[in-house]
1. Consider the structures P, Q: one of them gives 24 for relative contact order in percent (Cα under 8 Å, 6 or more apart) as calculated from the coordinates. Say which.
2. For structures P, Q, which has the highest computed value of mean count of other Cβ atoms within 10 Å over residues 246-253?
3. For semi-axes √(5λ) of the Cα gyration tensor in Å, the calculated result is 40, 23, 20, so let me know which of P, Q that is.
4. Hey, FRET efficiency 1/(1 + (r/R0)^6) of positions 182 and 278 (r between Cβ atoms, R0 = 25 Å, to 0.05) derived from one of P, Q reads 0.05; which structure?
5. Looking at distance in nm of label points 7 Å out along Cα→Cβ at positions 190 and 286, point out which structure of P, Q has the largest value.
6. Assign the value 16.1, calculated as mean count of other Cβ atoms within 10 Å over residues 110-117, to the correct structure from P, Q.
7. For which of the structures P, Q does the calculation of distance in nm of label points 7 Å out along Cα→Cβ at positions 94 and 326 return 4.9?
8. Which structure, out of P, Q, was distance in nm of label points 7 Å out along Cα→Cβ at positions 86 and 230 derived from, given a value of 4.0?
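Readers should treat all values here as calculations from the given coordinates under stated rules, not as data from a laboratory. These figures come from a predicted structure and were not determined experimentally. Cβ atoms are built from the backbone, for glycine too; each structure is taken alone.
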Structure P
Amino acid sequence: MWETIKTPAYVVDEKKLRENLECLHRVEEETGCHILLAQKAFSMFRVYPLIGSYLSGTTASGLYEARLGYEEMKKENHVFAPAYKTEDMKELVTICDHIIFNSFAQFEKHKEIISAYNNSQRENGNRVSIGMRVNPEFSTQEGHAIYDPCAPGSRLGVVRAKFPETLPEEIEGLHVHTLCEQDSDDLEATFNAFEKSFEPYLKKIKWLNLGGGHHITRPGYDIERLIRLIKRIKDTYHLEVYLEPGEAIALNAGYLITEVQDIVDNDLSILILDASAACHMPDVLEMPYRPPLQGGYEAGKKPYTYRLSSMTCLAGDVIGDYSFDHEIHVGDRLVFEDMAIYSMVKNNTFNGMPLPGIAVLREDGDVEMIKEFGYEDFKGRLS
C-alpha cells in the first residue's frame with residue numbers, strides 16, 4: 001500500500017477517523033453535551049468537514065487555531081489561553097463563541113472589549129460567552145508532571161482560595177481541564193473534588209467545560225460511566241456541558257511512513273530513517289514514549305533487533321529499539337502507528353529536515369496526497 005508514497009509522510013486513516021467520530025457522536029446524542037475538537041492535538045483541516053458532520057465544533061489555544069476553526073469548521077468555536085494580547089482579543093471576539101480566561105486579571109483587562117462587541121451585536125444575536133478556568137488542585141496523573149495542570153506551582157487555572165465570593169456577572173461558565181490520556185473514572189474523581197469546592201458557583205453558571213484528556217475512543221474506555229456523569233451534572237445543575245478531546249478524535253487513525261536510508265553498526269544495528277523523533281514526532285523525546293510500529297516488537301523478542309534513528313545530527317534523535325521477524329534492508333518502508341495526533345501540529349525543520357507530506361487513506365483504499373512540503377517551507381520560516 002505504501003510503496004509509491006513519497007516519504008516521510010503522515011497518513012490519516014479516514015475509516016478509523018470516522019469510527020472515532022461515531023463513538024464521540026454517540027456520547028453527544030445520549031447526553032446532550034457538546035464535544036469539540038481540541039485543535040492543539042489535531043489540526044488537519046482538510047478533514048474538518050467530516051469531523052464537523054459528527055461533532056459540535058472546535059476549541060483553540062490562541063488566535064491562529066481559533067481562526068482556523070472559524071474558517072474551516074464553521075461551527076461552535078471556543079478559545080482558552082493563559083493570556084491574551086489586546087490586538088488578538090479584538091479579533092477573537094468576532095470569531096469565537098466562548099472565550100475562557102486563566103485569571104481574573106485577564107478578565108478585567110479584556111472585559112470591555114467583549115462587552116462592546118456583545119452590545120454591538122444585540123440585533124443579530126451574536127455574542128461571546130465568558131468563562132474562567134479553574135484549578136481544582138486535584139491531580140490524577142502519575143509520571144509526567146509536564147502534562148499535569150494540577151502539578152504544584154501550575155500556572156493554569158484559578159485555585160479556590162483566589163475565587164471571589166461572588167462571580168462577576170459577565171462570567172457565565174467554568175472550565176476544568178486536568179486529564180491526559182485518561183479514563184472516565186479519573187474524570188469522575190476530578191469532578192467530585194471540583195464539585196466539593198466549587199458547588200456554590202455551579203449553581204450560578206450556565207455552562208461547564210470539562211476540558212480534554214478524555215481517551216473516549218480507546219478500547220476499554222468506560223463510556224457508560226462518562227455518560228452517567230454528564231447526565232448527573234446536567235440534571236443536578238441544569239448546565240450545558242462541554243468536552244474538548246483532542247487525541248480521542250484521531251486516536252489510532254494515523255501513520256508515519258518512513259524509509260530506511262542506511263544501516264550503521266556500533267554494538268548493535270542502527271537504522272537511519274528519513275523520519276525523525278526530534279522533528280516529526282517530538283513527543284517521543286518529550287514525554288517520552290515508544291511509538292507503536294507495524295511488525296515491530298520489543299527489543300530481543302524477535303530474531304532481528306535494531307535501533308531506529310534519524311538523519312539529523314542530534315545524537316539523541318532515537319525513536320527506540322525494536323525487533324523484527326525478518327532482516328531489515330536499506331530501502332525498506334516502516335510504518336509507525338497512532339501518528340495523526342500531536343505530530344503534524346508539533347513538527348519542525350531542525351537541521352533543514354523536510355517536513356513529512358500529509359495524506360489521507362480513503363475508505364475505498366486509495367491514498368491521496370493532500371500536501372507536500374519543500375525547501376521554500378523551510379526557508380519561509382527564517383529570515
Structure Q
Amino acid sequence: MLLYIFQWLSEDIRFFSVFNYLSLRAVLAALTAMAIGFAAGPAVIARLKAMKIGQAVRGYGPKSHLVKDGTPTMGGALILVSIGISTLLWMDLSNRFVWVVLFVTLGYGAIGWTDDYRKVVHHNPEGMSAREKFAWQSLIGLIAAVYLAFTLSMPEEAGVWSAIWAWIKSGFTFSSPGKLWLTVPFFKQIAFPFGVFGFVIFTYIVIVGTSNAVNLTDGLDGLAILPCVMVGSALGIFAYVVGRPDYAQYLYFEYIRGAGELVVVCAALAGAGLAFLWFNCYPAQVFMGDVGSLALGGVLGYLALLCKQELILAVVGGLFVAETLSVIMQVSYFRWTGGKRLFRMAPLHHHFELKGIPESKIIIRFWITSALLGLVALSVLKLR
C-alpha cells in the first residue's frame with residue numbers, strides 16, 4: 001500500500017525511490033510488525049485478562065503446568081494482526097503470491113481462533129475435535145495447493161484459471177516447465193518430477209503437517225515462537241535468492257519470478273514473533289494459542305513451498321520434526337506393545353520435563369538446537 005504512494009511521490013521527489021529496494025522494505029516490515037506488537041501487547045494482555053480468556057491446563061499433563069492455569073491465551077491473534085498490517089503496508093500488493101500467503105495465514109488462524117474460543121468459553125481443554133480441525137485444515141491446504149501448482153507451472157502473465165483450463169483441455173496430462181519438481185538439498189542437480197496431482201498432494205501434506213507440527217511444539221513458554229522466527233528468517237533469505245535471476249543462477253537455484261517479495265512477509269513474521277516473545281518468554285504473560293501456532297506453521301510450510309525449499313524446511317525446522325516424530329513414535333509404540341510408552345510423555349519437551357529438567361533450561365536448549373539447524377540449512381546456499 002505504502003509502496004504505491006512512495007512510487008507516485010518518487011516521480012517528483014527522487015528520494016522516495018529508495019522504497020523500491022526490497023531490502024529496505026523488509027527491514028521496515030520487521031520494524032512495523034515489532035512496533036505493533038510492543039505497542040499493543042500490554043493492552044491485548046489486559047483485555048484478555050478482563051475477558052477471562054485464560055488457558056485451561058490439561059489435568060494429565062506435567063503437574064508443574066497447573067500454575068499456568070488461567071494465563072491469557074489467544075495472544076497469537078496479535079502476531080497475525082502485526083503480520084497482516086505490516087505485509088499490506090510494505091509488500092507489492094500486485095505480487096501473485098501475496099494474497100494466497102495471507103489466505104493461508106488468516107485461514108489457519110481462523111481455525112485456531114475457533115479452537116481456542118471453544119476451549120475458553122466451554123472450559124474444554126480439548127477444543128475442536130480432531131476430525132473437525134483436520135477437515136478445515138485440509139480444505140484450506142488443498143485450495144492453496146491447487147493455486148500454487150498452477151501459479152508455479154505457468155508464466156506470471158497467465159492467470160490461474162487459464163492454467164487450469166489448459167490442464168483440462170490437455171486431458172489432465174499437463175506438463176510443467178520444471179517448477180513442480182522436488183529438489184534435493186546439497187545435490188541441486190537432482191530433482192524428482194511431481195506432475196500436478198503429485199505436487200498438490202505433496203503441498204497439502206507439507207502445509208497441514210507443518211501447521212500441526214508447530215502446534216505440537218507450542219507447549220512451553222516461548223518454545224515455539226523463536227524457532228518460528230528462525231525458520232521464517234531462513235526462508236526469507238532463500239526467497240530473496242530464488243527471486244533474483246542473477247543470484248539464483250550463480251547458486252544453482254531455480255529462479256521463481258516474484259518470490260523475492262516474500263522477504264517482506266518473512267521479515268514481518270520475524271518482527272511480530274520477536275515482539276510476542278517479549279511477553280511469551282518464561283514465565284509467560286500470554287500464550288499464543290492455536291490461533292498463533294496453526295497459522296504460523298501453515299504459513300511457514302507454504303513459504304517453503306513457494307521458494308521450492310520443501311526439504312530444507314525439514315532441516316531448519318528440525319525441532320518441529322522431532323516433536324512431531326516423538327508423538328507418532330509414542331502413539332505407535334503404545335498401540336504395538338499394548339500400553340507401554342517409549343517416552344515418559346509426548347511431545348518431546350514434556351519427556352524432558354518429567355525427567356526433572358527445568359522448563360527454562362529445556363526452552364533455551366531447544367532454541368540453541370533450532371539455531372544450529374538453521375545454520376546447517378543456510379549452508380546449502382554454497383554447498384552443492
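1. On the way: P: 19; Q: 24.
Computing relative contact order in percent (Cα under 8 Å, 6 or more apart) on every structure in P, Q gives 24 only for Q.
2. With respect to mean count of other Cβ atoms within 10 Å over residues 246-253, the highest-scoring structure among P, Q is P.
3. Here the read-out was taken from P.
4. Numbers: P: 0.40; Q: 0.05.
Clearly, the read-out refers to Q.
5. Q
6. On the way: P: 16.1; Q: 22.0.
It was calculated from structure P.
7. Numbers: P: 5.8; Q: 4.9.
For distance in nm of label points 7 Å out along Cα→Cβ at positions 94 and 326, the value 4.9 is produced by structure Q.
8. P
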